[in-house]
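Enquirer: Dropping the structures in below, format is structure tokens.
Just so you know, all these numbers are worked out from the coordinates, no wet-lab data involved. Just so it is clear, the model here is predicted, and its values are computed rather than measured. Cβ atoms are built from the backbone, for glycine too; each structure is taken alone.
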Structure I
Amino acid sequence: MWSNPRVPFSLSSDRAPLAPYTGKPIMVNLAMNIEYWPFDRPMPRGVLPPPHGKPSDPPDVPNFAWVEYGLRCGLPRFIEAVGSRDLPVSALMNAQVADIYPAIADAVLRAEWEFVGHGWFQQSLKQSDDQEADIIKSLDRLRGLSGQAVRAWLGPGIGETLETPDLLKKHGIEFLHDWLLDDLPCWMKTEHGPMVAMPYTFELNDVPIYAVQNSSTDEMFRRLEGTLAIFDRETVTQPKVLTLALHPHLIGVPHLAYQFERCLDLLLARDDVVFMTSSEIGDWFVAADGTGGSGLDG
């Protein structure tokens, strides 16, 4: 009996050792979430509670403006930080961004980031009237825009129904970030064959750190230092994926952007780190593991 219907349980210490990518055991994924929060709908999250504690109908001007500041100012700040360091990025992008904010789509194309599916707009697939249609529409828009295969996905709000992984696999998704239950990719079961459950993060994620836990400005840097201290011991026997989950309205504000650049420079100063996108990490795992997910048949 499995603990969940998708991924068989395994202690990380029992996993077969994998050969590090190019001999560098810490694979860093800069996962930038680029989202469209419609002005005429309730905001998915807020920096301010509703006035007098009473929710009201849209528009929610302060929280809409919080997010749009990130797109206007935070995203260019991030693009400059990673571009000046020549670092690859995974763009986890709501596909409707390409229509509502075409300048953003153009900027991501110029930067040559990997496009990762992230729904049509920022609404959980649990709330979709037809999630398969939304998946198809989202992937078609990103694939047509970029010319990329778009092989990876993160659900908006990490929301799934019982059928979501099956539908994603059916429509060409190979790597799914929703099941963030290991420091390494692992195989997961779908109706259409094995799929790779990809690492993501709650702990090095600017939403929990700053919008939920209200941590100090330097919290992400301090967490990164602590993570690397533990990985220094563990990567002697097994490589690790280190994801930084980012949103422009959080990591892109000036005081946090400063700390994020410190994080980048800390990582770049090491000789055991390689920056990779979602599909690059997924492809590495499939080759290094070599099983093709055959263990899921047991």
Structure II
Amino acid sequence: MNPPAPRALIAEDEPLLAAALQLELARAWPTLQIVATVGDGLSAVRQSLALLPDVLFFDIRMPGQSGLDAAVELADAWPTEGTGSRPFPALVFVTAYDQYAVQAFEAQAVDYLLKPVQAARLIKTVHKLQLALMNKAQPAINLEATMAQLRHLLAAPAMSSSGAGATPTPANGTAPLTLIQASSGSQIHMVPVADVLYFEAADKYVRVLTAAREYLIRTPLKELTAQLDTQVFWQIHRSTLVRASAITTVTRDEAGKLHLELAGQAEKLPVSRLYAHLFKAM
């Protein structure tokens, strides 16, 4: 009995480029089924979870959510237990980045295609994907390998300034931020970073939580991450940075998800799969 034909999803916001990629794939990999083509990162995550394809082609720059951020969100939500579980898809990024950013992909064994996609290069990618699909007998190991690759890409200067790293200084190379100007109602407060327990992205703002109160700032979390000491503040979720010394307990729920409790705080903070490696003892 022949194995089922592999299935793929394409996320590309430029219809002509999406159509061109689909055409080239039909020539290079005739048995591959394109189950969906979407034009933004949010749709890429939603359709991937609904269709559970074997291969993903994600454009890096898409409206609303980048291909890299979409891959991170998808990896965190991917079903790994129960009857609906499947190995995480083989992931290919489609990018117009220059050669320096491409080096980040090459170093992490996540395959990539440069725009416009060239037939000869696509054939090499297809061979890599076919081999990857043959070696997916251990889904948990495959997902952890993907997580490691995504963490490295998030930490690469050419790709993103976010990520939980081990360097003691901010990603921008300057001294760590020590004071934050934050709003509370109609007032501006000068909040020492030493008082902050965690930062959490919320809509257009970032919540700044201290033991005494909550403030709001407009600085994006990625920009803020680049100004903080990454040994002091750990990224535990794409929307959350937490003071490591404030963590009191880490618990795992019935679904296998990790949650943190902080000193003096009733709210439990979820830890995404991407950053679960910070708590290996769990």
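Enquirer: One of I, II was used to calculate Kirkwood radius over Cα pairs in Å, giving 20.3; which?
Expert: II
Enquirer: Then there is this: Among I, II, considering only FRET efficiency 1/(1 + (r/R0)^6) of positions 35 and 155 (r between Cβ atoms, R0 = 30 Å, to 0.05), which has the greatest calculated value?
Expert: By FRET efficiency 1/(1 + (r/R0)^6) of positions 35 and 155 (r between Cβ atoms, R0 = 30 Å, to 0.05), the leading structure of I, II is I.
Enquirer: Computing relative contact order in percent (Cα under 8 Å, 6 or more apart) gives 28 for which of I, II?
Expert: Computed on structure I.
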